Structure P
Amino acid sequence: MLGFGDVERFDRRTSFGQTITPWPLGGFYKASNKRKYRDPWTPVLVFSPADKRSLYLGTQYVMKTVDGGLHWQQISPDLTGALKGASDEGKLTTENAEQRGYGVVFTIAPSPLKADEIWAGSDTGRINVTTDGGKTWRDVTPPELSPWSKISLIEASHFDPATAYAAVDRHRLGDRKPYLYITHDYGKSWKLSVDGIAPTHFLRAVREDPKQRNLLFAGTEFGIYVSFDGGDHWQSLQQNLPMSSVRDMTIHGSDLVVATHGRSFWILDDIAPLRQAAEVNATKPYLYTPPMTVRVDNDAFLGTPLPPEEPQANNPPDGAIVDYYLGSDASKVTLQVLDDKGHIVRHLSNADKPIIKRPLLPIAERWFPKPQTLMTSAGEHRFIWDLSSGGSGTDVEGDDIDASSIPPGPRVPPGTYTLRLTIDGTSMERPVQVTMDPRSPATTQVLDRQFELGGSIYRETLASRKAMAELESVENQLNELKSKNKDADLHRELLSALTKLESIKNGNDENSSIPANHIGLADANTGLGVALRVVESGDRTAPAQAIFIFNQMKTAATAQIAAWQHFKASDLSGVNAALQRAHQAPLQIAAIEEEVHYAMTR
C-alpha cells in the first residue's frame, strides 16, 4: 500500500511486484473531491479474517477484490455523507466539506465470525454496517457524534457477531477527550466506555484479544491501555513504552505488537498473564498457563558485540516462559518439569546458586543472559526454562547429589510437558507445549534419538564430574597437609596417595593412541563434555565421531571412577591411619562432600 490509494502487490517468494490500484489515473494531483476514488495519505487496506481471499480498500466506498487486485468491485454506496451534485461554489467550510465530498472511509472491520458482516467508519464521523456482504448497509452512527468525528478504527468482535468497538478521534475539532464506543446489538445502541483513560488521551485504535473474551487494548495519542472487563474499566499498560501515539495494535500468537507514530514497532512478549488476570486471587499464589514454546536451534557463539551506543532491542526469551504470582513473600519456591510419563526432567529451586563464572570468550559480558532465579517476593515474576533437562529427574550412580547442584542437561525434544510450581508446600501445575522450529528439517525420531543419546552422555558426565570433584577436594587437602607436616612416615604416605591420585586424574603421559582405560579422569570428563556439546550442537543425527568419543571416554571414565572408588576404600584409610599416628585429625568425608557440592556448581 502506498499513499492516497495506490496499491502494490508484492510477492515475497520472488520479490516481484505489480500495481493493482483500482484507478491509477492521476489521483495525487487532483483535488481530493475530484478523484474517482478518494483516499487519505494512509488508506485502509485489510483482508477478511473469515474469508482469506477477500481484500478490502477504503475510498469513499468500500472496495473489494478476490483475485489479488486484478478486478475491484464497489460494494457500498458513498459512506462519507457526500451529496451527489453538491455545489462547489462559495467558501469551503467544515460544515459543507462533508457534502462536497472531502471525506473517506477511514476504517474497515470485516467480522472474523461472519464473512458477510463488514463494519465501515469514515473520517466524517459515520459508522455503517452490512450483514449481507455489501448488498445493503445501515447507518448506525452514535447519535451524539457530530460531523468530522473521525472513526479512527473499528474492531469487530471475535466472540459475538453483534459486538463491535469503535475508537473515535475528535482532536481536529479541538476536542481531546477519549471516545470509545461499544455495541452489542449491531449498532442499534452504543455505550461510551472510557473509565480509567486520561481525559486528554484521545483514541487512535482499539483491539480485542482473539483468545480471551473481554480483554481489550486501547491505543491513544499518549500510550496504551488495557481492559479486563470488556471496556467497563481501563488501566495503563504503558510499562517501559515511551510516551508516543499508538496508531494500531495486533496480537500475534501470544505477543502484543504495537505500532507507534514514527514507524516504530514495540512488542510485549507473552500476554498470557493478561489473558488470565481475572483468575488471579490477590492473596494467593498463581501459576499462569504458558504459551506454546518454540524449540530453536541457536548457535552457541553469539558473535561480535555491537557497541553499547548502537540501537538494539532484546530478542524474545529463548525457552518456555513461566509466569507466576505470589500474594505474599515466600520462603521456598521450586519448579519441576515433568514429561508425558510423569518423570521429572528438570528441578529448580530458589536455593540454586546461579552460575556466574565462565571461560574467557571474545564476547562482551552484557551479551550473556543474566542468571535465572526463582523469586520469592510478593508480586508478579517471570522465569525462563531454557528447555534443558537435569535436576532430580536424572539418576546419578553413587551417593545422591542435591538437585540444585546438578548442571543442566540436554534440551528436551518437542512434546507436552507439565510445569509444577511449589510455593511453601503448595503445588500448582500447568501444561506447556514445546514445538519444533518450523524452519528445522529435523524429524521427531531424530530429536528423540538425540535426546536419548544426550541423556546417556549427560549421566556419564555427572558421574565423572562427581568423582572428579571428590578427587580434587581430597587432592587439595593432601597437598595442604604435605606442605605443613614434616613427619617422614606421614610424608611418605601422603606422597604415595598423591601419586595414585595423579595417575587416576591425569593417566599416563602418552599419546592419545593409548588404550582408553589409560586416559585420566580429567581428560575423560572433558571428552564427555565435548561429546555432549557436539551431539547438542544441531538438530540433526549425531556425528559418528561424537559417538566414538563418547564410547572411548565412557570406558576411560568407568575405569578411573572404579580406581577412585578403590582409592577411597583402601588408600584413604591408610592416609587417615598415618594421620592418627602423627596425632593429626583424619580427613572427614562430610567436609569432602561440602567441597564436592561447591565444585559441582562451578
Structure Q
Amino acid sequence: MKRILGLVVCTALVAAAGSAAAEVKPSADADRTTIPEEYRWSLSALFGSAEGWEKALDGLGARLSEIGVCKGKLGKGAKETVQCLDTAYGLKQQLDALNAYAFQWWSVEMNLPKPQEVRERAISLTGRFEEAWSFFDPELREVEQTVWDDMAKKEQGLTKYGFYFKDLKRRQKHLLSPKEESLIALTLPMREGPYNVMEALAHEMDFPKFKDETGTETQLGLSVFPKFRASSDRRVRKEAVEGAFGTLFAYRTTLATSLATSVKGALFEAKARGYSSTLEMMLDADAVPVQVYDTLLSTTAENLPRTLHRYVALRKKILGLDAIHYYDLYNPLFPNFEKPVTYDAGVKMVEVALKPMGQDYVTIMLGGMKPGSGWTDVYPNKGKQSGAYCNAAYGTHPFVLLNYNNDLDDVFTLAHEFGHAMHFFLSHQAQPYPTADASIFLAEIASTFHEEMLLNDLLAKATSKDERLSLLNKRIENIRLTITRQTMFAEFEKLIHAEVESGGALTAERLSTIYRELIEKYFGPGFTIDENDPMEWAYIPHFYYNFYVYKYSTGLMSAIVFTQRVQEGKRGAVQQYKGLLTAGASDYPLVILEKAGIDFTQKEITQATYDLFARTLDEIESLL
C-alpha cells in the first residue's frame, strides 16, 4: 500500500483538473456510463486494463514459490534474511495493488459478474499468499534479539523491518507452528465469506419504490437510504426507514446466519492463537489493552443521561413531536439553513477549512479532489457500493469512493475520506513499505480531524442565528454519530462475540433482542422504538470487521484535541499533527499518541468530549 506521487505531480493534477465540469444530478438508478468521466476514478494508476491485471495476477501466483525457498533461512544469516524479507514484502506490495484494483472495480459495479469474479480471484490469491509465507513469523520469532541486532548491523536493509520484528517478539506466545499458521491462512477465504454473502445479498434485495419529496416515484436502496432517512419531509423519511428495515427483516435469517458465521470465524482464530476472547485478539494487533475499550464503554454509559438522552428530548421539543422515532434522528433540526451543495462547491469549502495546514498540504489534497484527477469516484450509480471509503496501494495515489448527493453531510464525508487520503499520501511518502500503513486506530484521527477543521471553520464564519444553530447541531451530530453511536456498535460487538464465546446462538431474534436493549440504554426513556428498528444491526457492515468501530470514537476524540491546537495557532501544532501522519506504522498507536499528549488508558479525553457535548447543548438551548 504505498509510495505516492510527488508534490510536483500533484500540482500538475490541480491545474489539469481545474476546468469546470458538468453538474450531475445524483441517482442510485443511474447507469455508470452516464456519469461524466471526470467524476469517476481511473484505476489505470494501478493497472492499465483488466487484461494487465490478469497478467499480473498470474505472474504473482507463479512467483509464490519464491517465498518457499526461504524456509529454514530466516535468521541464519543477515544477507539471506534481508533477501527473503525483501522478496516476501515485494510480492505483498504487488498483491496489495491487485486487491485494490479488484475491490475498487467491484465496488462501483457490484451488479456485474466480471468484477465479482475478479474480486474472488484476488481473495483466493491472498489466501495462497498467506499460506505461502505462513512460516515467516514462526521462524523469525525464534531469532534472539541479540542475533537480530547483529544482523541489522551487517545489513542496513533490515532496518525497515525492525518494528515488524519487535512486534513479532511481543506477540510471540500467540504465534503458532508453521503448519498451524498455514492451516489458518487456508481458512482466510472462508472467514471472509460471510461478509461477501452479506454484500451480495444486499445487492439482490428487493427494496420497495416510494415517492420522494416531489412526489416522484423513487427506488429505495442502501446507497440512497441515508439521504432519504435525513429528509425534512417526515413522510419520506418514515417510509424510507420502514422500507429499508422491513426489507432487512424479510432477509433476517440469512443475514443473521452470515453475521453469526463471521463471529465464529473470528473466534476460531482467537482460540487457535490462545487469546481469551476475540476482543483481546483484535485489540492486541495494535497493542491496545482491553482497558481502553472498557473505559470507552463505561465512560459513555455514565454520560448518556446528560448527553444523548437529553439530546433526544431536545430534538423532540424542537420538532414539535408527540413521540420521537428512529426516522426523526437524522433530519435537520434547523432546515432553514439547509441548502444544496454541489460537489465543486464542497471541494472549495474543504480547501478553505484546511488552509491552516499549509499550502503544500492543500495542494496535494486538491489534486485528488478536483474532477478529472482520477482519484475520486463521486456520485452513486446502479450497482455501486453504499457509503464511502478511501484505499491506497503503495506506489500509487489514494482512491476515494463517495456517494455524493449534494448535501452538506456529503461535504463532511468528502473531508473525512480525504483525511484518510492525506494520511495515506504522507505516510507512504515518508515510510518504507513495511511501516507505511498506519493502523486504523490512527487513521480515524486523520479522517475526523478534517471534519472538525471544516466544522470549526464554518462555525467561525456563521453570520446568523439559524446558521450557528445548524452548525452547533452538526457538532452534536458528529459526536453522537462518530463517538456515541459507534460506541453503541462497539458494545453490540462485545455482546455478540461474548454470546458465541459462552456457547450461545446468534439467531435473528437474539441479535435483535440484544440490539433493542442497547437502543433503550443509549437513547433513553424518551425514545420510541418501532418494530423493525432493531434490524439496524443488519445494516452495519462494520460488524464483520471485528472490533473496528471503537476506533471511530477514539479517532474523533483525538481529532478534537488536534483541531483545537491547530486552530488556536499553538506553536508546533501543525508539525505535530503532520508528524502523526508521517509516522505511519513505525510504532504502536498508543505510543505515537502519547508523544502527542493523548492517553486513552485514562478516561479524561472521553469525559472531555462528553463535556463538550453537554456544553454545546447548553448553547443551543440558550440560542433558542
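Please treat every number below as a calculation from the coordinates, not as lab data. Bear in mind that the values here come from a model prediction, so they are computed numbers and not experimental data. Cβ atoms are built from the backbone, for glycine too; each structure is taken alone.
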With mean count of other Cβ atoms within 10 Å over residues 111-118 derived as 19.2, matching label from P, Q: P
For FRET efficiency 1/(1 + (r/R0)^6) of positions 439 and 519 (r between Cβ atoms, R0 = 41 Å, to 0.05), which structure out of P, Q has the highest calculated value? Q
Matching task: -7500 is the computed value of helix-only ellipticity at 222 nm (-39500 (n - 2.57) for each DSSP H run of 4 or more, over all residues; to 500). Pick the structure from P, Q. P
Given structures P, Q, which gives the highest value for relative contact order in percent (Cα under 8 Å, 6 or more apart)? Q
Out of P, Q, choose the structure whose coordinates give P(r) over Cα pairs in 20 Å bins from 0, in percent equal to 16, 36, 26, 14, 7, 1, 0 when calculated. P
